[in-house]
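Once you scroll down, you'll see the structures, which are given as structure tokens.
Just so it is clear, none of the values below were taken in a lab; they were calculated from the coordinates. None of the values given here were measured: they were computed from a predicted structure. Cβ atoms are built from the backbone, for glycine too; each structure is taken alone.
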Structure 1
């Protein structure tokens with residue numbers, strides 16, 4: 001890529017028109033120039049459009065992991081929530097387990113819901129063999145958190161870990177908090193029937209929590 005083309009592409013990545021930015025991200029991924037790593041990661045932290053962010057992630061997955069992963073790991077320490085969230089999302093798409101040590105408890109319990117959700121998804125992808133049970137226990141600490149979207153993300157992450165999640169749910173099933181109990185029970189139902197709908201599982205779990213298991217069965 002010559003300097004003039006490089007400058008035009010960098011300018012287009014920050015253009016006012018989202019369609020222009022989308023085309024620029026597509027071009028960056030198509031060309032797969034390692035020299036664009038810094039610009040693409042920086043743009044991920046600021047890009048307001050979901051579709052453009054997704055294209056930026058795709059462009060980064062086209063580059064050598066030995067270049068992108070260290071830069072994305074560094075981004076996890078950013079004070080900007082979107083920077084952390086998008087870096088986690090991109091790391092989950094790259095799938096390089098070298099990033100696993102960077103998925104700290106702080107990220108799994110990040111105060112920002114989008115960062116936490118991205119951390120849960122990335123952790124499930126990157127967790128090394130033998131660490132699934134520990135991860136499930138850590139994720140289960142977030143049972144009852146947030147709105148439907150947040151709870152669904154957590155349930156999906158736990159279901160993706162498989163049978164080890166069953167033990168992690170026990171404390172939630174016995175929690176004094178009815179919201180935590182309902183979320184734990186809904187997740188348990190999804191483990192038993194992954195094709196079952198989350199909303200139906202939540203409704204049933206809430207009914208059981210409200211009535212008690214014996215009355216709900218009658």
Structure 2
């Protein structure tokens with residue numbers, strides 16, 4: 001049974017998380033993680049879905065990782081089906097930080113191709129952390145359906161996710177380099193270049209890949225397009 005002091009601490013944290021001041025919310029999230037309290041989990045998750053400040057959201061995520069995964073993971077999995085994009089994105093981000101593979105079934109193809117770029121990026125990052133051993137190839141196939149999508153940040157996020165899968169993504173990229181869409185081909189070529197040479201920046205890799213595609217090449221060894 002909670003003591004009066006514990007009740008007071010919980011109430012103070014609950015009030016702090018709803019405060020108009022972002023610095024007060026940050027301190028409340030820090031306190032919630034420093035002294036984990038299961039009574040705060042629901043509020044922490046709900047606040048993640050609406051908190052406007054990035055650094056406060058990061059502290060909320062940290063606070064959730066300090067609580068038992070057996071309690072937080074099922075609630076976060078419920079959130080990935082939320083109609084609110086930020087709720088989905090932040091829940092996925094938190095699941096990637098917790099790293100509990102019981103959340104893997106929530107990483108559906110629909111989520112990996114979510115219409116919201118931030119949600120999709122969070123799903124990609126979570127997927128490469130949570131994918132069970134032996135299922136990397138299937139995940140690479142699902143991720144490859146998103147090649148060519150969005151702007152620089154989105155494409156870079158996808159490239160990093162594919163690269164994190166290592167050898168499992170090589171045959172998938174080989175197939176993507178023959179795709180009818182030049183954006184897909186260029187993105188696949190750039191991703192492979194970054195995997196083979198980690199020092200290559202994305203900007204250089206994607207521009208070089210676009211040049212190869214424009215010249216009719218596919219990025220295969222010795223294939224730089226017609227001279």
**OP:** Check the numbers for mean projected area of the Cα convex hull in nm² across 1, 2 and tell me which is largest.
**Re:** 2
Subject >> Structure responsible for 18.2, with mean count of other Cβ atoms within 10 Å over residues 53-60 calculated and labels 1, 2 on offer >> reply: 2
